[in-house]
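Input: structures, listed below.
Throughout, read-outs are computed from the coordinates displayed, never taken from laboratory work. The structure displayed is predicted, hence computed values, not measured ones. Cβ atoms are built from the backbone, for glycine too; each structure is taken alone.
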Structure I
């Protein structure tokens, strides 16, 4: 029904400038299409589901030469917001996309951008906010953005995503507004589901509508007119600044309507402040944001056939809140139910409920307002659910008692359904007595005794069978081999990533030990807090003196990018714990985007291959050397292909974590799905990475570097190209046209290897 509104193919002139194509595309595709046609200057981004695809699509188009946007992969969403703000101050057009915790992570930066009045467009693909972790779509992230000073446009379907992005840029840059703008679409419901859409065939049509980048704003590149951007400001200047910002926000409503009218003239698609359906004479109505409103329209048609005057209200702009338009739309409505995909805990209704009530109170309307929280965590909203909402309204009209505020769609708990433990907890005896570490009193060096691998099979596994990792995934062989070197009780913290997601799907868990999860960027700090509480409770006598626990953080999938600051801070404080990084060379848990550990030239979903791009554009981060530079007692690299080496280093890491301070280890693990390699070749591929000297095995004990395996000494060194040809993601590097790129990569491998050998030979390096 809603799609019929979008069948217009636009107005044509003599040159067919405004001709449009028809296709079936998702909201994320249309956000990327709009950005590419606008041809922004800069996009700072960081992957987070479900917004990640927008950057992926733009990277594909970039590789194909379809736009000139500079795509900057940030270290986290906070960094991406900083990139965008800096770019905005420098006078160009700026674009970004994010979701959920990523939006909250960058939110500290967002009021700075609106408060200093620099335009940009941010696509918020809405998603549930942790915890516990849920990656599906609701509006709990959106509601955190209501007070940051950004106008917010609501895109109910992929067509609206495309159109709203066009209008949003004009709105942001308008001289009466000059504020950054959010375009919000529903995660997965809109972002991933394909719908029929129209878009301009020629980028010139878009360029004609958005025009050139406005001049005359503060520009940090204007050397002839230097300005101070973001000064320290006292009263009364600050309140004056806020008043100006507030007035600009309210002006945004009128400007939006003006721009929407202009856009309708070239597109044939009209947008107002509210999407009203059968509201002319409605007596009962529901107020819903974005995609759910379309479902409710079908129910209205059904109810109208029964003689019930029902209608739907869906705001297309929620900042500024369309108060007057809503008052006019609801003037004859007896009962309105406001459905919201997020709660304002303790507020007797969520944010939209209270804003609707406030608007009605001002107009002295007699409308009764009900509030229902629904669809949180991406729970589907069906026609039957919308019909239930209308039935509640009709009950009120009939004089029945109905709760003003409630949740809808929850499941009543039953004691007999409580999940029961199916795995017996590990005893300390099952994980103790296999590996021993002693310190030589004369030299201070550690001596590790590791039994044959066959004997270690008797050591209990800390992860049970049943995780959901991909075939051939190297995470669990790597982590379990590492754990063979760890004796006794452990508390493990897993940062968000494949290892976390595939082992903890509620109500099940593959972990047989105490397990903690916290946000992607904050694992090390979290575990250091747990560790220090353990030590303090032990000091106070609240825990038996004999109790001993090793604290281990497992990170990967880019966790040592977004979490690098937290990890370095933890290292500098030298907490007695272990950080274990599994390196799969990308953000694999979100779909194989590039991370800073992705090597030069390697293909990912955000470093595509095409005529204008040949994989990742910069070299990989050497995390082990970064951590060694913090002067923690122990750093090592290893891989499952050398199990005895890994087990010995794990044992050393535990000894140092108990006696001296923090230990850090990095294990290279295979990711066949995203490396585009056969499932069974992971072991051989990571061994070739070692033998090519791309991934050398070494340890750093109190600043002294020791190479623990030298393929040159054993006559086993292989060419970098022999390793690269084992993976589909790197075969393009072996083509003649990429010879220079391969040579640069080989040179960097040799440079790092030679520097490592120099450190091995000189303890002062």
Structure II
């Protein structure tokens, strides 16, 4: 297949800096205000958080246009961008409307106030949406027929297939549909966020005062998006909305239908959950009540098919107090998240790439997890997911749940997998009489209901369950197991950058450490006393925690590298995180750069720092890795005059991580594990398949192998790491 005309424009969109975007928007608004706005944007030392996020989604979209991937992989990444885009509107755009709707002041990192920034943000969002749709229509859909499937129109079906489709509608779909009218006698219905909905305008000639009426038909979200028909060796996927549109007259009998338009809304999902000061209140029930508010949050986006009814849109705009910025016209298929039905279809399972099998952690033999207690008494183990699976941790918890010598288990939970073996192990441990303490974060966005359900289950089993820590969101990932061994007690710890979630551990890259190091154990034991009680520790030796002093300690570590540079000592900083947004941290990195410290940053998503700006950040390079796995690892490396300090953990360099979350970073002390961490960082800078480099203006350039240079794909190479590779790893 030849390179499509979207490719060049998409690359331009990936690399368009906020400066260029601002020029295009405000050059059309001549005058002193526009000049002032442009001057602010150009001079700002910081990149807009939200526009940086849009840039990130372009890097994901680039995977969907990668011709080295097959059609199912490309559809997968398109579906991911759609899901990301939905969450962006529900959370980030929702947050912006919290300021706009309540007349609160907000100045973006780019220097723009609320309304000019809204204009910039929606311009960027519309351009991204156009690129998604263009890629689907011009690049992806034409490939369907050659790969054994099609998203078909009803007109393409033969008589027998039409009869089958009608019977499906009659028996399954029709009984579930409920027309919801709005007129003098009916209140305006509450329409669900993210659900496909028909706006139906009808004509009633007998009512002279109100001849046009508006009704809504919401498509059930518990039905498959497509009705499937097998035709020989080909599968036809019939969009459910087209079947309903075809049979719409059955819902409006003996009345004239003027127009039928499909649309989809997104509501503000940025709810701030604060725990009541009343210690007797049932916090879990409070969260349940607040979750209900998501059904009625303000509308922040409408997707609608082309040539929509002006009457329909006039009413929707007035009802939801939105303007044309909020309206996104979709030329063909609406809601690309529905493509998962095709991507995951069992007939295409063999067409998805097969990733290598996980390998044992470095330094241990295969099958070691049969007795985790014995293994960990002799060494620390680093798990690097998904290259190493979660079996060692799960084996440890399952053995602990049945071992008569285990006295207690303590664990923090942020996100869980479905049918979690970890929860099953905790349940069994409690039933076996062990003391089990679990801190469930019921404010984990969009996972609140699942967490509450599992927490209630563990409470019934006899576990001591804590529902969050005050107004802070508990994001740290720590586990402590206490076991009686002969005449002493041994404590086994697990510290991680990722969640206790078996499903995501196969898709996200994360690092964790299993250890019996007593200093770790003391720190974690003290930390659990803090988050479950009223203890205030004097000092942790190996942990850095938030909201206590994480920002302060990281700033001190950065400042020490700057001081070493000024003294002519070896220095260097390498940080791998998801997001960099905290201004104090950015300013400290700028100061380190100006002192001569080489700074290498690997930031998957949001980056508000400008690298390579003259006089500010010439010594800073920023890369982003976006590929087969979602990069979720957090590692902080400080050269420390040749005696590196390396931390792993749950925290990004964000205001929320430092000030509004319970987070932890753990110092890596085992020499072999330190070498592994250094190798992980070094490999990230060798990748030339999944990497993008950020320039001073905020754009991202894809990194590709130079001539005669070997392809280095970290999402494959990490399965092949040897001890010799680790021994040779170097960052500076």
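Taking distance in nm of label points 7 Å out along Cα→Cβ at positions 531 and 619 as the criterion, the highest value among I, II goes to II. Comparison across structures I, II (criterion: FRET efficiency 1/(1 + (r/R0)^6) of positions 115 and 259 (r between Cβ atoms, R0 = 30 Å, to 0.05)) gives the highest value for I. Across the set I, II, distance in nm of label points 7 Å out along Cα→Cβ at positions 307 and 707 reaches its highest value in structure I. Of the structures labelled I, II, one was used to calculate distance in nm of label points 7 Å out along Cα→Cβ at positions 203 and 499, giving 5.1. Name it. Considering all the candidates, the number was obtained from II.
In terms of FRET efficiency 1/(1 + (r/R0)^6) of positions 411 and 523 (r between Cβ atoms, R0 = 25 Å, to 0.05), the structure with the greatest value among I, II is II. Comparing Cα Rg over 2.2 N^0.38 Å, for residues 571-658 alone across structures I, II, the highest figure comes from I.
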